[in-house]
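Okay, got some structures for you below.
Computed from the coordinates by the stated procedures, all read-outs in this text should not be read as laboratory data. Given the structure is predicted, the values throughout are model-derived calculations rather than measurements. Cβ atoms are built from the backbone, for glycine too; each structure is taken alone.
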Structure I
Amino acid sequence: MAKNLVIVESPAKAHTIEKYLGSDFKVLASVGHIRKDTKVDKSTFDVTYEIDPEHKKIIAELKKAVGAADKIWLATDEDREGESISWHLCEVLKLPKNTARITFHEITKPALEIAIKNPRTVDMDMVASQQARQTLDMLVGYDLSDVVRKKVPGAISAGRVQSPALRLIVEREKQIEKFDSKFSFKITGNFKKSDSKSSFVANYDKEAPKSEEEAKALLLKLSESDFKVVDIEETEGTKASPTPLTTAALQIEANSKLGYSSRTTMNAAQGLYQAGLITYHRTDSLNLSSQATNAIAGYIKTNFGVNYLKTRHFKTKDASAQEAHEAIRPTNFTVTSAGKNNYEKRLYQLIWARTVATQMANAKVAKTTIKLSHDFTAKGEIVIFDGFLKIYGKSKDLELPKLKKGDSIDYLELTAKQNFAKPPARYTEGSLVKKLEELGIGRPSTYASIMTAIQARGYVIKGESEGEEREIIELKTSGPSKINRTVISEKYGANKGKLIPTPIGELVSEFLTNHFKNIVDYKFTANIEKDLDLVADAKLERVKMLRDFYGPFRDTVLIAEGVERFNNARLLGHDPETGKPIYAKVGKNGGFIQLGDNSKKDNKAENDEKPRFVPLPKRKSVKTVTLEQALKQLALPTLPRILGKAKDGAELVAASGPFGPYLKGGKYNIPIKDFDPYTISLEDALPLYQAKIDSIIADWGDIMIINGAYGPYVKGPGRRNNVKIPKEKNAKTITKAEAEEMLSNKPKTTRRGTRGHRKTTKKTKK
C-alpha cells in the first residue's frame, strides 16, 4: 500500500495526478460532495448534513485507504466549493484539523511537486463563505419557491441568482414588444472613376428618407447630379490583441464562436482540466504566470518571428476575485490540438489561440475615408500588419481605388432600399453571462447552472426560428430620371439560439418584481456576492450576514403569502357569434386563449359547455395578443387532427402536448418543432414519420435502439433514460438482454453542489 493517500474530486483527475506522483502515492476520488445539506435552522442557521446514499461505498473505500496510509493529502479543487468538499471529507473520515490541504492551478508534474512542498490546512473562512452561499440559496429557494408555486400558475420554483437573470430576459422581451419598427430608405451608390476598372460603394450621409415618395424624389435628383471627390482622409490605426480568458469570457467566446451553451463549455473545460491540458477553468483572474508568458514568447518567435511578439502582463480588475490565480490557458503551448472528443478539441483550440494571441503584437490597419459630393462617403480598411489576427480573429480587407481630391466620379447605380429599424437583440447564453458579469451577479462556477436552471424550469426557451419573410421596396437608377421599382423579400426576426421567456417565465418575473423587489434587484444581488467575498476574507461573520438578509426576507415572504393568486389574465372581448367572453391566460403549460367562462362546480348545470382552449399565436404574449388574433386562433381546427395514413397503415395525427407540438404515428411520437400542428399537411408529415421508422434499429416495446443525430443509442422506459452505444459495438447485433444491461449500468452523473431532501442524520454547526 502506498504511504501517501491523495483525495481529489473526480476519477479523471485522480487518474491524471497518479501518473505524475509516482508509486508512493495512491489517488482516490470522492466523486463530488459526499454529504448533502438538507436542512437549515432558521434561527441559528446551523446546517444539517447527511451522507449521500450513493457515496456510501465510496466513503467505505476512502476510510479503508485512510487507515492504511501514513499521510493524507486533500487535493480537491482550489475554489470555495472544493474547500468545502475537503472540509466534509475531514468530518466524515474523521481526519485531524492539520490534515494537509494542497491546491494547484494546473495538473502538471511541476505544479503538483510545488503543491506537495507547500501544504496548508483547510481554509475555514472559505468553507464558511461556501456554506453561507448554500444556506442563502436553500432559504430563498425553499421559502420563495413555496410562495411562487402557490401564487403563480405553472410556476415550479424560484432561485436567488436565477431570478435576476430571468428578469433581464423578460425586460429585454418587453423592450422588443414595445419597439416601433419604423422604416426609412437607405441610399447607397456604386461608383467608379471613368478610367478605372474597380468600383466602390459609398453611403448617403444625410437623414434617410422616411417614405417611398421622398426616396424616389431624392433618387431622381441624385441621378441627374455630377459627382466628384471632395476630400480624402488616410489614417493608420491598430486593433488591440485580446485579454486572457476568465470563466465568463470563455463562456462568452465559446457561445459566440462555437455555438456552445454555458453547460457544454464548462463540461468540455472540465474534461480538458482533468486531463492536465489546461489550467483551472473556474477563475476571475487575467493573470498569466511568467513561465506561461515565456513559453508563449518562445513559441511566437519560433513560428512567426520576433516582430509578432509583444509581451504583456495583465491585472485583474476586481481585486476581490475569489479565484485570483491564473487565467485559463493551455499547460503546454507546443500542443496545438488536444481533447478526447470534438467538443473538447474545438474548445482547446479556442483557448490555445486566444492565450497565444494575448502575447502577440497589435494588428496595424490603414483606414481610408473618401468623401464625395452630394453627401456620399466611402470607407475602406487594409490590414498592413496582421499581428495577433494571424491566429485569432478576422481580417477582411476593403480596399478603395486610388483617388485624389477633385477627381470626377461616375455612378453605375444608385439604390434606395427600405430599411426597418431593428429592435434590441435578445440575449444569448454568452451575452447574458457577459451582462451578469458586468452587474456583479453570480460567480464563475455559477453561470452555467443559472443558464440550465431557468431553462429546466420552463421559464426560458431557446429560439429555433430562422426568421420570417417580409416584403421590402427597392428603388434603383442607373441613369438620369430612370427609376426601377422592385419588391424583394428579406428575412427578419430570427431568434435561433436566443433566450426567450415563456409566458410562465414572464408571469414569475412580474410576480417577483411586484412582491420581492430585492430578490430581483441587480445591485442587491451583486452586494450579496460582495458580502460572500467578505466572509471568505474573514471580514464578515457568516451568521451575521445570514441574519441581516433572512429577517427582512422572511417578513416579505409572510406578506406575499397573503396576496391573491397572481395571474395577468386579460379579457380580450367577446365572440361575435356566441357572445362568450374571450380571455388570454397563463396556465401550467404556458399562455393560451380561453373561449367561455369556467363554471363553478356548485352551480354547474348539465348543459353547461366547457370552455374551449387554444394556444397563443406565435410570438404573442398574454399582454400583446389582440381580440382579432385570438379569433383567428379559435377558428383553427381542433387538436388532435387526423391527417391520414402512412404506407404501412399507421394513422398520422397532429397534436400538441406539454413538450410542444408532435406527430403521432402508430406508437411513435415525433416532435414537429418546424411545423404548426394546426396547418401541417399529410404531405409534410409522411417524410417525418418515415424518417422515424428508418431510425429504429430494434424495437422491443419499452426498450428500443435508435440511430440518433449523434449515433446509435439505447432508449429505455421513461424520459431521459438513454445510453449511447460505443463505436466498437455493432448496434444491429445488440440483443434485448444486452440493451437492458447497458441501461442498468449506464454512468451516473454526479454534480458538485447537488442537494438532497432526505431524512436528516447528522447536525453540524458552523
Structure II
Amino acid sequence: MRKLLIFICLFFVFSHSRGQTPVGTWTDHLVYSTAKNLAVGSGEIYANTGSSLIIYNKEYAELRKFSRVNGLTETAISTIAWSEENKALLIAYSSANIDILKDNLIYNIPDISRKYFPGKKEINRIRFSGKYEYLACSFGIVVIDIIKQEIYDTWKPGNGIENPEIWDIAFGNGKVYAATGIGVYSADLNDPGLAYFGNWSILNSLPEPTGKYTAAVFSGDMLYVNQTGKNFPGDNIYMIGNVTSLFSYSAGVYNIAFDKSSDGFSVASGKSVRLFHDDGTLRKTISSYTWGALNASQAIEDQGDIWIADINSGLIKGENMSDFSVLTLPGPISNNAISVTSYNGKAIICGGGVDNAWNNLMRSFQISIYENHTWTNIEYTDVFDAMRAFIDPADESHFFISSWGGGLFEYKNNDLINRYKDDNSPLQTIVPGGPYVRICGLAMDSNRNLWIAGSNVPGTLKALKPDNDGWIVNPATWDINVVGDLIMTRNGTKWAILPRGNGLFILDDNDTPEYFDDDMYKQMFVTDPDGKMIGFVYCLAEDLEGNIWVGTDQGPLVYYNPDKVFEEEIKAFRIKIPRNDGSGLADLVLFTESIASIAIDGANRKWLGTASSGAYLLSSDGTRRLRNYNEQNSPILSNNIASVAVDNETGDVWFVTSQGIISVRGDATEGKEEFSGIYSFPNPVREDYEGNVIITGLMKDTQIKITDISGNLVYQTFSDGGQASWDLKTYNGLRVATGVYLVFCASSDGSQTAVTKILVIN
C-alpha cells in the first residue's frame, strides 16, 4: 500500500511538468507558410522557405522542420536540390556556403563562400548528373564531387570578355548547356577543359543569341530555354533541336523554373504550372487551387502527383495533379521583425520598422502572437509598420500595438477592439488628413494609464486612461520631434529615447498625471564621468534594483542614481571588468559594440542584443560575461540582433534577428512573492537525459537543498530569480543513483518553505 501511495503522489508531481523543454533548448520561430523552391526524393519532399526547410515524409505523411537549430550552417537559403543517385540533399546559402545533408548528417563545404570573387557571389540553381552536382553561379559553374564532398572543378562558359551570370544548367546528348545572361552556351560534358571559355560554344540559332536566358531543361532530345528581357512583356521559351523555334510565349507570363518529369518537363510561371510531354505537347495546366490562385516558383512531378513550391501558400501537394493540399507548419507571419515583447508565457512580435532617418519602411502592419504553443497572425495591408507591443500586466489577453503612421491599436483575445488615431483621439498626424500618426514607445504606470510617445507633433506624451476612460495630454515640450522607446520606472518616471543622436527625455509627473504644475522634465545627453558625451542611444531598461541601463553605439552604460536626475547632472557609468592579472587594470564591457536591445531576467542579469556580434548575457552587475550567443557557437540566426525579451514566467529568451526570430529556454524566471506551483522538469529524469533539472515557481533568492529519500544532502544552491538548476550530480561530481530526491526550498529570510520531489532513473 505504501508503494501505491508514493506512486499516486509522485504521478501528480511528475505529470505537472510534462511538456517543458530543458534549459538551453533552442526553438526557431521562422516562417513555414512559404516555399521558394523544392527537391523531391524517393522518401521525402524538401521545401526551402528561404530561412529553413520543410520536410515531408511520404511514407508516414509526417511534416517536420529543419533549421539552424537542427544543425544547418546558416539561415538564408538560396536554393536546394536532391540527388537520388547519391541520396543527398544539397543546400546552397545566399553567402554561397554549401551544406550536404546525407544519412542525417550535415557536411559543410565553405570554399566558395570563403573565396573572394569580384562582384556578386550567388548560387542560382543546382543540377545533378552522376556523382557530381553542378552549381549555376553568378560567376560560373562550380562542380562538386558528392562522394568526396569537395569542389571538383569550376567552369567558365562565356565569350572571354564578360563574366556572365549562370542561371541554369541542362544535360543531354552528351552535352552540358548553360543558360547565361549573355546567351546559351554548350560544351561536351566529358571535355576536361571546361574551365577555359574557349571550349564553350554559343548557340547562334536563337533569335537573340546574346540575350538573357534564365532556365533550361533537356527533354525528348530537345533543349528548351527561357529568354527574358526588357523588350517584351513576358518570357519566350525556345525549343532547340535540328532547328530552333519559338515554343511558348504569352504576354505577362514570366517563367521561373523548368524541371524534368517522368514523361517530359514542367514550367512554373507564378500564376500557372504547365506540364508538357517529351514531344512538347501540353499535358496539363494548373492555374488555381480550390482556395485561390497560385504563386508557383517551382513544380516537380512525382509518380503522378505534383509538388509545388508556392510563395504565398508554402509546400503544396497535388495528388493526381488535382487534389491540392497545403503542407505548412505554424509560425509567425514574417521573418521581418523589429521588436518582441514577452510576458506570462505570451510573446508578441511586431513586423514593421523605420529606416535610419526614422521614415517608414512601408511594411504591411503585421503582428504575430505566440501563446500556448500556437501562433495567431494579424495583418492589415492598408496600414504600415507595427512598432511595439505592450501587454497589460493585469490581463495578458489585453494588449496594445503602436504603429508608425497608423496610430494605436488595442486588442482583447487577439481581436481588435479599438484603433486610436487623429479623428477619434488626441493623437495627431504630422500631415493633416493623412495616415501619419507616428507612435513608437508604450509604457503603463501604476494607475494603468498607457503612456504613448508620439512623434513630429506637439504634445508628444499622452496617456490613455484605463477602460478607455479618456485621455491625458501632458504639455511638456522639447526641441526634438522624433521619439523612440519609452520606459516607466518603478517610481513612475518616464524615460524616452530621442533617436538620431539627441539623447534622452525624462518626465516625472509626481504621480499626479492630470495635474501638471508639479511636473519636472528635462532633455539631456548621456555623459560618462569623464565628461564624454554619447549621443546615440538605442535602448533603455530598468533593472530589479532600480538602475537604468542604456544601450548606445559605444556599449552599455548604467545610471546608478536615476532618482537624482532632476537634482543634478547625473553621469552614466561604463561597466569595467578587472583583468585580475596583477596590473590593476580593467576592460570596458562591449564598448566597441552597438547595443540595440537590453532585457532583464528574473535573476537581474542583463541580456544584450548587439548589431554585429550576437547576444550577450552579463551578470547582475555587468562585470562578468556569462554567455555570448553568436553564429559561430550557437543556433542563433544572425549576429545582428534587433530586439531581446525575457519571459518572466517561462524564462524563455526571445531574439529578433535580421534573419528571423528564435528563442532559447533560459534558466531564470521572475521570483514570486510566495511559493506556489513549485515543480521540477524534466520529471521523471530518464536514463538518457544529460541536461540540468530545473526547479521553478520559486521566490527570489530561494535557498535550495536537495537530499535523497534518507535525508542525505546531495546538492545545495540558490535560485536565479524564480528558478534553480541541478546538474544531477553530487559534490563528488558523479551522477546520483536511481531514486526519489527531495527538494527543500526556503525563502531568503526563512519565513516560507516548500518541498517538491524529483524521480531520477538511471
Structure III
Amino acid sequence: MAGSNKDYYSKVTVKAVGDGKVYVSYNAEAQSPEYATEFSAESGKDNKSSAPTHKYYAYAQANEGCEFAGWYDNESCSGDPVSENVKYEVSVTAESVTEAEPTTKNLFAKFIVSGAPILKYGESHAYVNLSAGTYKNESLTTENVVEEITYESSNENVATVAADGTVTAVKNGSCVIKAKSGAGEGTYILTVIDDVAAGVTQIGNGDFEDWRGVTNDNHAPNNWNSFETNEGQYASLARAQQVAMAEGRPGSDGFYCADIYSRSVFGIAAQGNLTTGCINAGATSASHKDNYNYSKTSDPSKSETLAQIPTAIRFWAKFSPAKVNAQHPNAHMEVVVHDAYDYITYSSPSYDTEENKSHVLAKAKKDFPTTNGEWKEFFVPFEWTDKTPEGQIYIIVNLATNADPGQGQDGDHLLIDDVELVYGDEPIVYDKYVSVGFGTPVATPIEVTYKESNTIDFNLKNFILNDGTNDLNVGNVTVAGLDFDNEGKFAFDGVIQIAAGDKEGVDMWMGPALGDIPLTLEGTIKDEYFYVHLNINIPGAPVQVEVGDVANATFKVGESLIGTFCAPFAVALPEEYLQYVSTVTGADEMGVLTLTTVDTPVVPANTPVVVQIPMAIEMPVSGIYVKGTPTVGLLTGVYEDTPAPLGSYVLQNIDDKIGFYYVAQAQPTVKANRCYLTAPAAGVKAFFFNADDATAIESVENAANVETPVYNLAGQRIQKMQKGINIVNGKKVLVK
C-alpha cells in the first residue's frame, strides 16, 4: 500500500510488570514523560499518517529499590527481551486503514527488586502423619522475588509436592521440599510419620528423624529417653547429655540418626544409654542392680505399646570406641517384648528375678564390636517364650555404647539408625554365596522368612546346577517350618518338591517335573554367622550344596617340603596331593609323631593337617565358611597370625632338622591358616616325623653341671650348657 494516499492507523501500548512505571509517545521524543503504572488507551494513541511506518518511543522508570530488566513482547516476560534500553524506539508498520481497528503492538517493561531473590521457611522441619494425607508449610517468606515460585521434592517415594506447595505423604521417611524462584531457593525437611504403625507394629521414631523435643534440658529423639529424662535416687547426678542428633547413614530415606556416646565421671566411664523405656539411676556404681532401664507403663513417653509380637529386629549401627577395649569390646542392643508389667532390664543377668522373667514374651539381643568406621546392618531374630500374651503388649529397646556397665571409655560413640521390626510374612534376603560339590562359590540371594514360635522358612531361590557342561535350571528349593534353637541351629530330613524359579530369561525349570526329592539340611543362622548344608538327592545327579559367606586361604608348602594347613571351609585337593596330607594322631616319649593320611578327596573344614610333599606348592583356595574349632588330634589351626602358646610346639627348621620344637619363652608367630602342636608327652623338647630325626637330637631338662666339654653351633667351647642347641659329645642337645 506504500505510495498511496490512504491513511494508516497504528497504536503502541505498554505495561509495567513489577515495581515501575511506563510511558509511550508518538513520533517525537517526550521531554517530560507522564508515567503510568498501568497501560491504558492513552498509553499509545491511535495515529494516522500517510506514511505506512510509524515511530513510537517507550519509556520505563523503576521505583526506588528496583531496577529495569528489559522490554518484552509477552506479559510473562519470558524469553529474551526485545530491548534492554530504558528508552526504546519502536517502529510499527501499519496495515489497517480504519481508525476502529488500528495495527497494535504490545510491550511489557519488566522491573525487579534490586538484589538476589530470597526465599526462607520459618519452619525448617515439618511433620505430617501418613493418615493425614496432605500438608502445606505456610511459613515461607520472600524477598526480591519477582518470578513464579516452583516446588520440588527430593524423594517422591516419601512425599510429592503440587504447584502451590501442598505436599502429599506417600510413606514414612524424610525428604527435602524446595521452593525456587530465579536464583533464590528455600528448603525445609518434611518427615512423614506412619502414625498407624508407630507404637503399634513399629517402634515410634525408629528412624530418628523426629527431634522436635530438643531443648537445653533434653537432647533425646522423640519417643526415646536418655539420662536427661532419667529417674531414681541419683537422677540429678546422672542427668547429662549423652545422645545427640547426627547425620544419618548413606542410603537411608532419612537425614538423621542418634549418636550415643560415653563420658567420664570422676574417672569412671558412664556408657551412653538410649531406651524407649525409662532409665532408673538408683546407685552410684554403674553395674549396681538399682541402675536399670524399665518400661514405665503408666507413662506413654517412657514405654512403648505393640500390637503383635515381631519375629526379628533389623537396625543399622556404626560403633567407634575411643580405643580398642580387649576385655570389654562390644556395644549392646537388647529388645524385650513383654506383657502389661513394668519390665526391668537389669545391668547384669544375675540380678534378674523369676517374677520379672515370667512376663517376657520374646527377646532379641546383639552385642557387637567396632564396625571399623563403617555403617553395618544387623538382623536379629526374636526368641519367643511359651508364654501366651494377654492384654496389652509392650516392647522396650535398649542401646548402649558398652555391653558391660562401667567398662567403656570416655569418647565411645555408637550411631544408630533405621530400627525396624520384622514380622513373619516378610522374607529377608541375605546376599550369600552358594557352592555346589565344593566348587567355586557363586553369589546368590537367599530368602529366609522368620515365623512365629521360633521357626523359619528357608528358600534357595533359582537354584541352577552345572553338570560340567550345561546349566540345569532346577528351581526354588524351599523348606518351610524349620524350628531353630537358641543357637540359631535348624535341621531337616525328609522329602520336598522343588518349585519353578522366577529368574529373568529362564523359561524352563526342571524342578516341578522331578516330583518328591529326598533332602537333608543342617544350618545355623545366628548373629553374623550364616551357614546351611544341603544334600539334594536329584535323580541321577545328587548334589551337596553349601550356603554362606566366603573365606579364602592359601595351601602352601615351601622349599622345606613340609608344612601345616588349616582352613575354615572344606578344601577339595587334586587327587595327586591327597597321599601327602595327614592328621597328627599321636606322639611318643621319644619325640616321634604318628601321622594318619586323610582318606577322603576333601579336607574337611576346620581340620588341621601336616603336608609332606615332594614339591613346593602355593595354591589359593576358597570356600563357604564353616564355624568350628580347628583342633583335630594333636594339631590346632589358626586363622590369623597368632603367637604360639607357651608349652606348645611349632614347626621349625633348626640345624636342617624339621620338626615341632618346644615353645619355652620366645613365642614364634604361627601364620594364618597354619598349625601348632600340643603333645601329651612330658619333657620332650621336639617332635619329628621319623625315628632317625628323633635320635639325632637329645633333650636335657637341667644341664648346668655337665662336665663334658660343651660347644655352641659356631664350634666355640662354652663354660656350661646354654638355652638352645648345644654340642655335647658330638651330639646336638636342646636345653629348655
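With mean projected area of the Cα convex hull in nm², for residues 380-643 alone coming out at 16.0, pick the structure among I, II, III it was computed from.
Checking each candidate, the match is II.
Work out distance in nm of label points 7 Å out along Cα→Cβ at positions 84 and 220 for each of structures I, II, III, then name the structure with the largest result.
Going through I, II, III one by one, distance in nm of label points 7 Å out along Cα→Cβ at positions 84 and 220 is largest in I.
Please compute distance in nm of label points 7 Å out along Cα→Cβ at positions 124 and 660 for structures I, II, III and give me the label with the greatest value.
When distance in nm of label points 7 Å out along Cα→Cβ at positions 124 and 660 is calculated for I, II, III, structure III comes out on top.
Compare distance in nm of label points 7 Å out along Cα→Cβ at positions 348 and 372 across structures I, II, III and report the one with the greatest value.
I
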